[in-house]
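**Q** These are the structures in question, set out in turn.
Coordinate-derived values only; no laboratory data. Keep in mind the model is a prediction, meaning the values are calculated, not measured. Cβ atoms are built from the backbone, for glycine too; each structure is taken alone.
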Structure 1
Amino acid sequence: MIRVHVIVEGRTEQSFVQEVLAPSLSDAGVYLTPTILGVPGQKGGRANYARLKKDVLRQLKEDRTAYCSTMADLYGLGKGFPGMPLPPNLSNVDKVIHLERAMMEDIMAEVPDLRPDVRFIPYLQLHEYEGLLFSDPEKFANGISQSHLAPTFQAIRQGFPTPEDIDDSPETAPSKRVSRLCPSYNKVLDGTRAASAVGIEPMRRECPHFRDWVESLEQLGSQ
């Protein structure tokens, strides 16, 4: 049995990992445990790197037979991340790859004896969690009981090469688009229902960076 602690940005990601992603990996012998970043009473929120790094180091030190990963949004990323500011002219996916590599290098420099090169799998969501839900616009709309929004969700999706490319400005980030169309949208409850309706396979098919992360987790089961 392979265990992976996933440090997540908030309750939405916690629910997604626990209820949607983890069951899809259990057949591969990989068991995910999501933990919201931060100390009790100050959990969740923007992924400040000092908080994230502290939690990664704690997991690597306290459970030396397990792996550690992350799930935080590139959109609204907090301060202090290694690799910032981003080099100019990077593609969207190259932005997160650049930051993930910088995170790995920083953790490696801190605790090389804990083998983070093997046990740490950094992942940043491009651009935020709701982007994954646009992998199947019709099922997304049905999942939040707003079937009439399916054509609008489809039009949004068709405006970008992948759901992960749906942009990250305060007005047009995926969650902002959804909230304008459906003011009652609840990120945790509706976001999890929608993810269950869409399913992991469409997300893997439509979202290349997400697919790479899931495959890296899945492959742990074959080691």
Structure 2
Amino acid sequence: MTRVLVVDDEPQILRALRINLRVRQYEVLTAATAAQALAMAAAHPPDLVLLDLGLPDMDGVEVIAGLRGWTSVPIIVLSGRADSSDKVEALDAGADDYVTKPFGMEELLARMRAAARRIGPAEDPPRVRLGELTIDLAAKRVTRHAAESDEDGTDIRLTPTEWHLLEVLMRNPGKLLSQRQLLHDVWGPGYDNASGNLRLYMAQLRRKIEPDPARPRWLITEPGMGYRFQPPEEG
């Protein structure tokens, strides 16, 4: 079942889209603010996002940027803004389509099908072997195996925030992610200056994942810039 995240601060629109999409066999998640949308997308990754730009806590374009930091999920903007500059800004930020309110349900469904076709089949969440660890983002599970063994091992518990941070990093292998981007993607708007939070959770992740947390092999710090997930070399 296709999971759709609908983000709009108008209760009647959320209700109408929820009813119309569910009757067509979509799984529907809803959010009325940008913070709720980013948290919902992280906890329950959608297959498609329907996004209003005029949200109460931040502009929808910033939500697009936040999502694009870690996912290529199709994003269709539903907005009352008809100005071409608004459309260009949203599309440049990473939206796949732009539908002006009011809109017809059949047109929206056609746009959703078209966006899904352009993206193609969804990629499976990464499942990576790091030394004695197996990290399965789909199952939200980290398992430590005995050396050279693929048999069931010991589960390592991560907090929801640790999971979210690890997922953002692992979905961007080898890519430098700035502190600001990680704070925005993991904690949401309003945390741009909370670099202490990021250092704390990165240290916790390294203690659980790295063989030697003082000399990390996979969760790398780029001083003054940010962090990157360095996947192991194959072979």
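**Q** Any idea which of 1, 2 comes out highest on mean projected area of the Cα convex hull in nm²? Could you put the intermediate results ahead of the total?
**A** On the way: 1: 11.9; 2: 14.3.
Sorting by mean projected area of the Cα convex hull in nm² in descending order puts 2 first.
**Q** Next question, about the same structure. Looking just at distance in nm of label points 7 Å out along Cα→Cβ at positions 113 and 129, which of the labels 1, 2 belongs to the structure with the highest value?
**A** Values: 1: 3.7; 2: 4.3.
Ranking 1, 2 on distance in nm of label points 7 Å out along Cα→Cβ at positions 113 and 129, first place is 2.
**Q** From which structure (1, 2) was mean count of other Cβ atoms within 10 Å over residues 17-24 calculated, if the value obtained is 17.5? Walk me through the numbers on the way to the answer.
**A** Details: 1: 17.5; 2: 14.4.
Clearly, the read-out refers to 1.
**Q** Which structure, out of 1, 2, was relative contact order in percent (Cα under 8 Å, 6 or more apart) calculated from, if the result is 13?
**A** Details: 1: 22; 2: 13.
Going label by label, the one that fits is 2.
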